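Structures are listed in the sections that come next.
Each value in this text was obtained by applying a stated rule to the coordinates, not by laboratory testing. Model, not experiment: these values are computed from the prediction. Cβ atoms are built from the backbone, for glycine too; each structure is taken alone.
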Structure I
């Protein structure tokens, strides 16, 4: 199950985006108008390009840079990110 081991997930709940890789769960503020992330277009060592749906707006590309978030949380950024090969959207309820 090597693929699963290198898989991270992106989701949202309320005003937070949630990035999960293995046992690490990282929550960071996002727009309260974000309804959901719909698709990951690109993953490049901490930089995400996703399709997001916001309330009363059409789907749009959104860009998320995890590096400064991880640095603020005192992660060994290069080591942490080197293990992630793919990011998928995790559906949330509510």
Structure II
């Protein structure tokens, strides 16, 4: 995965993906790779932090999630970050 300066970024596979270091044009592929990595690690609930702003990253993330074959459902975080993050449920045993 690469960050905004095109240098490789090490992203821990822990179920929380913060997209603030990624350029919008990279977000769709980063989310895709991250979801597959989570499935491989047995993580079935993922929190994607896209920020509040104008909603550009949120729209990119939601468009990717709508097309991912292993996404059960997703929605805006009900916690303190609210609409700055999306929580995703993945199908178990789908890696």
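For which of the structures I, II does the calculation of helix-only ellipticity at 222 nm (-39500 (n - 2.57) for each DSSP H run of 4 or more, over all residues; to 500) return -3500?
I
A value of 12.3, 35 was derived for Rg and Dmax of the Cα atoms in Å; which structure in I, II was it taken from?
Only structure II yields this read-out.
Output the label of whichever structure in I, II has the greatest value of FRET efficiency 1/(1 + (r/R0)^6) of positions 55 and 79 (r between Cβ atoms, R0 = 41 Å, to 0.05).
For this comparison of FRET efficiency 1/(1 + (r/R0)^6) of positions 55 and 79 (r between Cβ atoms, R0 = 41 Å, to 0.05), the top structure is II.
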